[in-house]
Structure P
Amino acid sequence: MRLATLISGWLFCDLLAHGREMEQVIARGDNSLLQHSTPELERWFDKPPSELPRQNGFPLAFVLLLLLVAFACNLLTLMAILPKQTPPVRALIFFLPAILFIFSNLTATYMIARGKTSGLAWYGLVHGVLTVLSALLLVFTVLDGQTHHAVIMLVALLIMLACRYVLNGRGFILFVLYGRTQRIATLSRGMRIRSGQ
């Protein structure tokens, strides 16, 4: 856990831990969920979407962009280290993982907006893996004397630091908490209606 805190930041890890606790409460499906919501909050979230305040999704979009650029830097450096491939194979090696990466991150973003912790866990996993991979590739390229690729990996590491800053920033945390609170309030309201409270 200390390594994850060092890589992704204390606030992000705390947000993820809180989300996992809430997922356990939701999975139980009992009245303990009602302790995390109030009827007033549930009525407030029951308004039509046009009456609710608009949320600022820019922090999520910024994280998505930073992860994509860092992924591309890592993938291009890995491809340069591998033996030479034919152009069709090279294109396949780059575009297939890139498309899967984009699709996975968009799915995680959707899940975060819906208040689900699995999307947040995916962001944390991708950020951690890309940070460690960037550091390892930086060391390898420096030791191998590949200055051009070492600069690319240094840029990737700086991008991961910027991503860490956004993941622990106020805008990102507020967006995640808003989605999580909305989900809890909606589930609690349904539970109160079913029990006749």
Structure Q
Amino acid sequence: MTDDEYLEAQRKARAESVEFFRSSKKPERERWVVHEFLANLGVAFEDSEVQSLAQDPPDVKFREANFEIKEILSEGRRRHQEYKVGLQKALEATSPADLVEMYTPRDVAVFDVCASVYVDAKSLAQTKYSPEARKSLDLLFYVNLTDVSGLKETPFPDLAPVEALGWRPVSFLMRHRSCTLTAASDAPLFLRGALKRIVHRKVN
């Protein structure tokens, strides 16, 4: 690949990211989260089975699952603006070196991920979703933290406080990992199968 080809590929990819993270693309992003979550679990499915609903909750329907999708971002992160800035940088670049950025990947502990999940799940329970609604909703968090690539998978914290919030299950997606933290007895079987264990998708 020549320098010009590399720059053009970067411009195209960044423009696609800017488009994907527009507010109008929210249903598409929610379906993508469910796709990734299911793929990590090894669940075979057709794209047509993952459906956005005209009126939510839930955000996404998959078979007997009623997914309500939420996202955990690094504090203060403005992702759409971040991609716009990245696109502008690519448009102005004259060589690949102009796009080189320092990146120091770090790991996060599952204990900390669970703590963030609990804070957000509790806030949602207190401000937006009734106890009756929570009994039928499958809360799924997409954990998308800046500069984080790895997950320290042990030890798991006490999840009783999360369970007490009354969501049917609470799960999370983080890159190629999926996990169900809590699940009621009537939660979909494929969610209960990932209870308190982190399932990895094999990638090349």
Structure R
Amino acid sequence: MLWEWLVMPQGLKNTPATFNRCVTHLLRSVRDFAPSYFDDVFIHSRAVDEKSEVEMHKEPLRRLFALMRKHKLYANLKKCIFGASEIPVLGCLVGKNGVRPDPGKVSVINEWPTPSNVKELRQFLGLATYLCKYVSNYAGKIRPLSQLLKKDAAWVWTADCQQAFDAVKQGLTEAPILAVADQDRPFHVVCDASDFAI
């Protein structure tokens, strides 16, 4: 007797990569307006001419659903979000104005107590580093904190450490909205280099 999986089994170490490759391959014809990340598909559209955003959004949805039906891919309607102006994606909120950090994650960082040991500092930096693209000169700001993580470094929470800790919190509170690049406008690439940060 021969057994065949009807769904992807849990627990195999290559399951996520195999599934992601399969979905990416099957949906490649719609990736211009419906990029995928593992089992999440994000459809975006813009209002053009005299059509509304809703009218413009219907055609990409139809194309995606037809493709999913053809390849026997199924969506859980309870997890679907339709017609939203902003959606949560990997800890950020993506909308027509750009990308911004999830306010829930920012509030967790802002309420974080001052670390009292290396383990607590690593936990804080782990979450803060996830959102570091929103903080100007992040690597430079956390330098005093990074020094505490070095092997055989004594745990001494200095005024510089507290200032760096507060600067990261402040930077996320004032985080900019990262806008989608306008390909019709000129780009200026600015790089700041130093001995300890980029």
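Values in this text are rule-based calculations from the coordinates and carry no lab data. What you see is a predicted model, and the numbers here were worked out from it, not measured in a lab. Cβ atoms are built from the backbone, for glycine too; each structure is taken alone.
Once distance in nm of label points 7 Å out along Cα→Cβ at positions 13 and 101 is evaluated on every structure in P, Q, R, the highest one turns out to be R. I have 14 for relative contact order in percent (Cα under 8 Å, 6 or more apart), calculated from one of the structures P, Q, R. Which structure is it? Traced to structure R.
A value of 2.0 for distance in nm of label points 7 Å out along Cα→Cβ at positions 37 and 157, calculated from one of P, Q, R, originates in structure Q.
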